[in-house]
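Only the coordinates and a few stated rules stand behind these numbers; no lab work does. This one's a predicted model, so the numbers in the text were calculated from it and none came from an experiment. Cβ atoms are built from the backbone, for glycine too; each structure is taken alone.
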Structure P
Amino acid sequence: MTRKERQEARAERYREYADNADKRATAAFNASSAAVEHIPLGQPILVGHHSERAHRRALERSNSSMMRSVHESEKAAYYRQKAEAVENNDNIYIGDDDAVERLKKKIAELTALQEQMKGANKIVRAKSMSDVDKIDALVHLGISRPKANKMVGSQIIFPGYMLTNNNAKINAAKKQLAKAEALTSKEDREYTIDDITIEECYSENRVRIYFPGKPGEETRTKMKRGGFHWSKTLGCWQCYINRRSLDLIKEITSQTNKPDNNGI
């Protein structure tokens, strides 16, 4: 399953949680109404009357159910927000199938923005151009005419920190692209060292360790500190594949603790 598929599955799971919470909220609301349906609207508690205790209990049940309904409604809203956040997450991970393509596109867009900001600043500062020519030149760069009018009229330029931050994004994306291209150029491989199976899954940006039993506490601690997590589904310890994780595997396989039988 690709990261995109996992992302879609997670969003769907959150929506299912939200739908279930909505159903519980509706059921609780109906229970709240049913608890007092036999009491006339606006009927006060008749203190000292034989109906007083039943009336109070009915109100308590109604209030409790209503609070539960509100809580479930809030929970439904929370899970819907989670689903939307997952669906709108357009971060690029180097293990994605389309990471190289998307990173190249991102770099091109950021580079174009950098050139646009630098060009706009140069135009606004130009002393040899009329305001009309400056506005036309800014529009030609892709800046809207209302914004161009404002920039020229008020001598507004793109501040230096915007250029610096955008340039940092370009450099970060280039580094990420280099890693993504390196991953795509490598083939997945599997090998065994002293009954320990290692899978280097470059296609998924994961490295996995399969022990014949439960590794010793010292080994488990090292793996956790090194970013490895136990996967119940796969029955292995896995981590993002990088030089650090591969070096840790070399260390672990050369100094493996004896397995014990206490489970994972």
Structure Q
Amino acid sequence: MNHLSTGNAEFNLQQVLLLMDDLVQWLIRSGVGYNDFSAALKSVFYQQAIHELERIEQKQTVSSISLLSGLHRKDVTAFKKALESGQTLTQASVSEPISVPSRVVGLWIAEGLEKQLPFSDKDQFSFEDLVRRVSVERHPRSVLSELERLNIVSENEGVVSLQQYSFVPDTAMHEARKILTRNVHSHLQAGLHNLFKPEEIPYLEQAVRADELTVESVQLLHEKSLILWKEFSFQLLKLAMERCEQDDGKADAVKEFRFGVYQYYE
């Protein structure tokens, strides 16, 4: 039986927070706040608690899942009921915070209001009225500033305009984010495999680091690394294509291989 590794929880938390600093920057620039993110994390913690209980061969009770994940028992029960009824975790009836800016835009669109609203007007429906229908705690000006930052609305001479183009997905940018997510996910999986399964064959997970460099030296290393990557990636891609042709049609050809390289300097 596998045993639960206690480790140093505080130390590991601090290491994860170093990673979260960059991820939170991504979230905030995308309009995702703490409440939205913490609510979305509930299902992730639930799933990982289940995986850990399976790994250590312990019964998956509401208490054990709650203890491992830190989730409230009500949320755990809601997730269990959702899965038992054939629903997804995202369909579970768990407590979620209200995102005022997104609710404001959602109400604006759902009710078919004019795309331009006065920010404040005693004689007609205004942006202030719209915000107060969603929340009386958030100041309309603060909500407007957040929506302007996200390029969802614009204000000119007291008139707030809904930017329709903001709701059309940028295919290129979405794909770039998906590629980044897959690459970082694979990198983390390789590193965590090496940490948690030292008895197994480790994945390559290394980096070359140099400090106390001039801008000229950094630029030279930057250019050289691009040249080396171009040469190496060509060779590896050629081999990968050969193996794909060789494995085509085989019943056990279900694996995916990913090799990544990055460069960064500050």
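-21000 is what came out when helix-only ellipticity at 222 nm (-39500 (n - 2.57) for each DSSP H run of 4 or more, over all residues; to 500) was calculated for one structure; which of P, Q is it?
P
Have a look at P, Q and say which one yields 1.6 for distance in nm of label points 7 Å out along Cα→Cβ at positions 12 and 44, as calculated.
Q
Please state which of the structures P, Q yields 24.8, 74 when Rg and Dmax of the Cα atoms in Å is computed from it. Present the calculation step by step, with values, prior to reporting the outcome.
On the way: P: 30.9, 96; Q: 24.8, 74.
Computed on structure Q.
Work out the source of 15 here, i.e. which of P, Q gives that when relative contact order in percent (Cα under 8 Å, 6 or more apart) is computed.
P
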